[in-house]
Structures are given as C-alpha cells and as structure tokens.
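These are the structures, in structure tokens.
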Structure I
Amino acid sequence: MLEVTFPKEYAAHTRTQYSYFGEDGLLRRHLYTVDVLGGAAGSNYAFEYRSFEGVMLPTKRRVFAYDANRQKVPEPVLISIDLGEIHFE
C-alpha cells in the first residue's frame, strides 16, 4: 500500500489517498474520499490491463463505496468505465 498526502494547494479528491498494487507492480485499487461530495468514499478498482503503445493501462475501472474497514461495499457500482482503444498523441 502507498499512502500519499497531498499539499493543501494541490487539487485532488482529498488530501490523503491510498493506492494498492499487485505483485506485477500495476495499480489494483485506489481509495479516497471525494471532499466536494461531502466526503463520499470511493474504492476505485483497475483491472484487465492491456498494453497500448507499450504502456500498460487498465481497460476496466469500477468504483464502489467502502466501509470503515476500507472494505468494498459491493452494491451499487458508483462508476463503471470500459475502454477499448487508447492512442497517444
């Protein structure tokens, strides 16, 4: 787990955020609160990684709420993102 606390001047969901990585070094879960939404908890899962122009990126993202123990609340899915093609310019 990587815990990051951003300076007050930095625009972020919240000052302290937590990132969890797999053994392959890829991001698997990102926890934060959304201060502009009254501190709503977000557990952002990244999966189904693919290589795009040599860069590994997740093609699926799902955001759920999380509880006081930082465990996912499985319903409802708050955000669902599926990507097919990614190109860099």
Structure II
Amino acid sequence: MVEARAFWVTAPGHGEIRAQQLQSPAPGELLIRTLRGAISRGTESLVFRGEIPASEWRRMRCPFQEGEIPAPVTYGYSAGGIVEDG
C-alpha cells in the first residue's frame, strides 16, 4: 500500500487535504506521482463552489472520483506527473 494525499471538497467553497491509502497497481494499471495540478475554470471550479445542478451530478462524474457531488467529493482531472509503478 502507498500513502497518498487527495484534495476533498467538503462543502461548497471549502476543502481539505486528506491522507489515504492506495492499493498497489493491478495488472494494466499505473501508479502516477502527481507533480503538478490545476483547477479548471470550468467544471472543477463549479464543483468546488457547489454550483453543479443536482440533475447533472451523475452525468458529471469524473474518472477515479471518490465520494459524490456536491460533497464530500474528490473531483479533478487537471494533473501531470511521473509513473512510479506499473
């Protein structure tokens, strides 16, 4: 297991960094160490501010999202890094 950190939107306009344990990559998967991340001016900002209409929550699920919109949720896709394993 690998200890990681993730940004969670905890309520509209509020978030926190949480530690979590990741499983080792399964065959065909990669473990990527994120070096840089960004918050898009579009969907990621809308999620952070709690401005996604309930009718869109399911459709706007993000790959690898944990939790559910509106909160608590990890929501992000603007990141880059290096392959650590896999």
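Coordinate-derived values only; no laboratory data. Since we're looking at a predicted model, the values are computed, not measured. Cβ atoms are built from the backbone, for glycine too; each structure is taken alone.
Annotations
- At a computed 0 (helix-only ellipticity at 222 nm (-39500 (n - 2.57) for each DSSP H run of 4 or more, over all residues; to 500)), which of I, II: I
- Entry that produces 17 once relative contact order in percent (Cα under 8 Å, 6 or more apart) is calculated, selected from I, II: I
- Mean count of other Cβ atoms within 10 Å over residues 14-21 from the coordinates reads 15.0; which among I, II: I
- Source structure (of I, II) for mean count of other Cβ atoms within 10 Å over residues 6-13, computed value 15.1: II
- Among candidates I, II, the computation of distance in nm of label points 7 Å out along Cα→Cβ at positions 62 and 78 that gave 1.5 used structure I.
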